[in-house]
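Before anything else, here is the set of structures, which you'll find just below.
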Structure P
Amino acid sequence: MRDPIFEPITINKLKIKNRIYLPAMHLGMARDFEVTDQIVHFYAQRAKGGPGMICAGYATIDELSGNTQNIGAHDDTFIPGLHRLATAIKDNGSLGAIQLNHAGRYNFSFFLDGKQPVAPSPLASRMTKETPKEMTIDNIKTTIQSFAQAALRVKKAGFDAVEVLSGTGYLISEFLSPLTNHRTDPYGGSLENRMRFGLEIAQAVRDAVGKDYPFIVRMNGNDFMPGGNSMLELREYAKALSDSLVDALCVNVGWHEARVPQIVTSVPRGVFSYLARGIKETVTVPVIASHRINDPETARQMLDDDMCDMVAMGRSLIADPMLPEKTRLGKENEIIHCIACAQGCFDNLFKLKHVECLCNPLAGYEGLVPVEKAKSPKNVMIVGAGAAGMTAALTAHSRGHHVVIYESSDRVGGQLHLAAAPPGRKEFGQFARDLEIQITLQKIPIVFETPVDEALIQQKKPDTVILATGAAPIVPPIPGIDLPHVVESWDVLQDKVRTGKRVAIIGGGAVGVETALFLAEKGTLSAEAVKFLLVNRAQDPETLFEMATRGTKQVTLIEMLDKVGKDIGKSTKWGMMQDLGRYHVNTMTNSKVIKITPTGLTIEQEGKGHEIAADTVVVAAGSASNARLEPALKKMGMDYHVIGDAKQVAMAFDAVHQGYQTGLEI
């Protein structure tokens with residue numbers, strides 16, 4: 001049967017074997033702009049997985065355009081490293097491109113040895129809080145030629161194509177947007193003038209690389225910036241680019257400052273395909289769609305429905321480099337899906353760390369010594385079938401150990417199911433299913449509904465025990481905690497208890513925020529209902545928005561600290577904070593619960609006592625490691641390892657990576 005994913009496509013005169021495009025991503029792996037072994041191994045592994053084209057980068061065009069962790073293309077000395085990367089991609093089965101970019105006002109003076117970033121106008125961004133230097137006409141002309149010379153270096157290095165980033169809030173889109181371009185010269189004012197910088201770069205690049213060399217521009221379909229470019233303006237820009245200048249357009253979504261989530265798990269799969277469609281209907285060159293395309297079926301549907309000509313799958317191939325090949329071979333059920341958690345990829349960049357992955361502990365470490373078989377295979381008992389336990393089982397099994405997993409409940413996944421319960425978080429459940437499939441494929445036995453104790457260990461006589469028993473909720477010593485209307489957040493998230501109309505939640509950490517959003521959405525319109533009522537014009541959009549965000553419960557979130565959500569990853573947190581407001585959750589910080597009463601609770605805030613009425617009080621005071629079996633293991637003199645939340649309460653990322661490392665160490 002025909003599969004649109006694997007139909008060849010031609011860009012300029014370059015024939016590409018399938019419709020999967022790995023877009024450029026910040027990896028944080030370059031050193032002093034040089035291509036490192038780590039970068040080469042990362043992209044070589046993705047090339048082995050079979051995408052039609054890989055675009056690495058971004059790469060710099062001058063010394064103000066990026067930082068030393070970006071790939072350098074601003075000097076001829078970088079050509080040998082670029083050539084090595086191009087060769088690694090092509091030798092492993094994919095075509096290769098490099099993306100060129102200038103960060104503009106998104107750069108930090110910290111990365112520029114104190115130099116001031118540059119932009120069309122001296123307007124600070126919310127991201128950097130720094131005011132850039134306004135570019136002169138000479139600066140503009142020099143920068144245009146720098147793009148062209150960098151593109152020529154990419155061609156000389158042996159890449160099959162070059163891409164220029166003309167979106168995301170970086171320099172070219174700063175010129176394009178009236179929000180950031182307040183110039184009064186030929187590069188500012190009208191749309192024609194604001195497009196001039198990007199179009200002159202495109203012309204200079206085309207002149208440098210020649211008419212037969214594939215040239216792609218990645219641009220926004222929507223900036224999602226109030227006061228910025230409209231979709232119609234961006235389509236006009238796309239048309240101007242495609243009129244003899246570029247050979248394909250890769251449609252990006254939003255600026256880094258935009259307050260519309262773009263990459264996190266709450267973003268529905270393929271939701272931004274309409275932006276690619278809008279541009280595809282405007283131009284005659286191939287259009288590549290982007291963002292949250294993490295499974296072949298979504299990609300296939302977008303291609304079949306003529307929303308785009310190719311699909312950009314970036315983090316999807318961080319999570320599973322073999323996704324294209326698994327799809328080609330009819331093994332889609334074996335794919336490890338990106339769950340858009342951002343814990344290892346985007347969040348790492350804020351910490352100046354290289355990209356890693358919650359779902360794939362090998363990401364960023366592809367060049368390390370391959371996993372070796374154990375010289376003396378052991379019988380390994382793993383206690384707990386959560387993310388840490390299953391990852392440890394898969395890794396130990398791959399080394400030849402004989403592994404059996406014991407799970408006290410009737411299903412695998414552990415706290416991944418709790419993480420998947422709040423609105424917009426269901427992808428965590430996908431990861432639990434993916435791990436379970438891998439366990440099944442490897443024929444690793446799981447013994448369900450079997451708590452492990454000293455007697456069972458003595459009976460089974462394992463050589464090694466891995467304790468992956470997770471955590472348990474903390475029950476704070478608050479007077480009234482044992483009253484009948486007090487429930488645990490974990491029970492709420494699993495729909496094991498009923499809650500009243502007025503709900504007070506004790507604890508504003510990650511679980512408290514997730515529980516608040518879970519309850520606040522009760523009684524709101526579903527997506528299906530919103531579409532039905534909108535299409536039939538049963539209600540106006542503002543009424544629908546209100547009905548989609550105002551539930552039937554009055555939720556109050558109480559936190560002792562000065563902010564809620566301090567343990568939530570940076571990429572995810574800001575969106576969840578927005579949702580607390582949208583869904584009308586009453587948030588009280590610097591508030592200590594003094595006691596729980598039959599009608600609610602008493603808090604102390606700024607030295608004053610307050611009564612809060614509540615029909616249900618939910619305790620979300622955090623969790624504590626559950627390693628109750630450890631003393632028995634010590635007493636028995638067993639070889640054992642404690643991993644995941646059983647060792648220290650942390651994030652799912654930590655659990656997976658600890659499980660992997662422990663599996664290697666046995």
Structure Q
Amino acid sequence: MSGNEVFNPSPEFSSRAHVGSMEAYRDLCRRAEEHPEIFWAEQAEKEIHWFEKWSHAFEWHPPFVKWFAGAKTNAAYNCLDRHLETRGDKAALIFEGEPGDQRTITYRQLHEEVSRFANALKARGYKPGDRSIIYMPMIPEAVVAMLACARIGVTHSVVFGGFSAEALKARIQDLDAHLVLTADAGWRRGKELRLKDAVDEALKECPAVRDVIVYKRTGAAIHMQEGRDSWWHELEAQASADCPAEQLDAEHPLFVLYTSGTTGKPKGILHTTGGYITYTTCTMKWVFDLKEDDIYWCTADIGWVTGHSYIVYGPLSAGATCLIYEGAPDTPAWDRWWDIIERHKATILYTSPTAIRALIKQGEAWPGKHDLSSLRLLGSVGEPINPAAWEWYHRVIGKGRCPIVDTWWQTETGGILIAPMPGAVPLKPGSGTLPMPGVLAEVVDFEGKPVADDAEGFLIIKRPWPAMIRNIWGDPDRFQQQYFSRIPGIYFTGDAARRDKDGYFWVLGRVDDVMNVSGHRLSTMEVESALVRHPAVAEAAVVAKPHEITGQAVCCFVTLKLGDWDHHKLGLELRQWVAHEIGSFARPEEIRFSESLPKTRSGKIMRRLLREIVTTHTVTGDVTTLEDLGVVTKLAAQHDED
């Protein structure tokens with residue numbers, strides 16, 4: 001994590017970049033810091049269409065903020081209507097289903113589909129202020145559903161299609177939604193994900209839901225309840241394609257997105273319209289250096305904030321062509337992604353460290369079979385990327401010529417807060433580098449005082465930015481307590497970080513992912529990075545376990561690359577490896593080998609569950625976001641066998 005190696009932008013890349021030098025980057029930051037209201041008003045004026053303008057850019061009454069209040073705009077209008085004259089025939093979406101079906105949808109076609117579906121919703125009585133749940137596969141109609149809701153002012157909440165009926169029910173009830181948009185099923189690893197069945201199960205305890213609209217994706221046999229359930233295609237066929245976008249206040253609720261709280265009760269993160277669409281459009285151009293001819297692929301699902309901000313709203317507002325893939329990276333084989341990139345000539349790839357590590361585990365032969373020369377920029381999102389994975393991504397996928405934008409942000413932040421502008425900022429593997437203009441980030445101690453260079457502390461943001469969370473749905477007290485009580489008036493991210501002498505930020509993971517071993521504060525990320533530098537290790541998760549002498553001890557869960565490994569011998573070797581890489585105080589007390597690690601459906605390792613396993617040998621917390629409960633069951637049983 002020392003950042004010894006620095007990768008400078010190539011002169012060729014910088015010469016064509018939106019922000020092509022450190023001087024230009026610093027100038028943006030200086031203007032945003034000195035005159036934030038003027039700076040963001042300029043960006044909003046330049047990047048976004050407004051039906052009516054604001055009187056002043058923002059109002060800040062901690063913890064509540066308003067951006068461009070009183071102004072009128074519409075997110076769907078900005079993603080579609082304003083492009084029709086100049087980009088009407090340009091591809092907005094290039095879709096590939098897991099079975100191999102493909103569609104290309106132009107901006108004009110997408111505008112028509114969204115307008116028809118919005119009219120179908122209006123015909124059923126939905127209007128601004130109503131709320132909908134979207135529970136769909138990763139198909140173009142999921143984008144249509146989001147934009148149709150935005151067009152008529154219905155606040156949407158997308159629930160990832162892999163969630164259970166129980167998780168879906170909790171979100172419907174908390175939001176008090178009357179409308180559910182879903183599909184019969186979707187495809188994942190050759191199997192049908194039966195979404196409508198889960199909806200039917202959830203709605204047994206959701207009497208407020210009046211309408212369920214079902215898109216026919218796989219043709220699965222499903223139950224349709226008379227009076228409540230309707231087929232998408234039948235409603236759309238009856239609807240007009242003329243649907244003017246509602247002129248909504250900039251602070252109109254655009255969406256609520258649920259995240260897991262550490263206590264288990266999901267939090268409904270509320271984002272509004274004007275500031276959010278301004279910020280995601282700006283960062284789409286700054287971070288991804290978006291060009292008119294780019295084929296941009298973010299591999300996330302729209303059920304996560306990455307899908308909202310950098311598949312739908314940011315890219316489409318910026319006029320991008322977005323690739324969408326429905327299925328898994330290993331179906332039918334581990335080169336599916338590389339095949340998609342080669343065939344569609346993708347130029348930008350934005351994915352997660354978890355996916356990168358899974359691909360590393362399969363070896364270099366899979367990407368080696370494909371021509372990836374169309375790629376010009378790579379991105380990383382979801383958690384800090386360890387330097388070893390960064391190096392593989394740069395060397396094997398980018399062939400040493402593609403900058404990597406390592407992005408730090410959260411569901412709550414709405415958009416990217418820390419990331420390199422690739423034409424300007426030199427890269428350090430493992431570091432998110434520098435903040436976006438207008439993002440005043442700092443690393444502080446318990447009392448809110450800045451810590452020394454390279455010292456570990458809490459990552460905070462000192463001033464509002466346009467896309468920030470507005471509230472927790474129905475729970476303003478929890479909003480205040482969780483994000484603004486630790487240091488009054490300051491956004492507390494909940495992440496630990498360091499800042500080096502060059503001002504680069506190194507995010508170390510959640511604050512509760514910091515261990516105290518014999519008085520040494522040690523980041524789990526630091527130990528994980530050391531482990532994956534070992535040639536045998538594909539992925540690692542590290543947690544603290546209670547220790548009567550040292551207070552806490554280091555416990556490591558490790559998955560290995562393909563090979564014939566002696567676990568006992570390798571365990572001893574890895575303990576010594578960590579001691580050599582970090583220091584003897586960091587030597588793991590325990591190494592546990594596992595075929596896989598417990599992850600959310602978005603790919604994040606659930607260290608909270610691993611902590612439960614090593615401390616209580618059971619799991620009692622919220623597991624609704626867990627991808628495979630069997631992984632946890634095996635790990636807990638492994639301890640019993642020991």
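I have 26.1 for mean count of other Cβ atoms within 10 Å over residues 99-106, calculated from one of the structures P, Q. Which structure is it?
P
Given a value of 15.4, 54 for Rg and Dmax of the Cα atoms in Å, for residues 363-450 alone, calculated from one of P, Q, which structure does it belong to?
Q
Tell me which of P, Q gives 21.5, 69 when you compute Rg and Dmax of the Cα atoms in Å, for residues 291-538 alone.
This figure was derived from P.
Figure out for me which of the structures P, Q the number 3.7 belongs to, where distance in nm of label points 7 Å out along Cα→Cβ at positions 139 and 275 was derived from the coordinates. Please report the intermediate quantities before stating the final value.
Values: P: 2.7; Q: 3.7.
Attributed to the structure labelled Q.
Looking at structures P, Q, which one was distance in nm of label points 7 Å out along Cα→Cβ at positions 91 and 531 calculated from, given that it came out as 4.8?
The correct label is P.
23.8, 72 is what came out when Rg and Dmax of the Cα atoms in Å was calculated for one structure; which of P, Q is it?
Q
Every number in this text was worked out from the coordinates using simple rules, so none of it is lab data. Everything numeric in this text was worked out from a predicted model, so none of it was measured. Cβ atoms are built from the backbone, for glycine too; each structure is taken alone.
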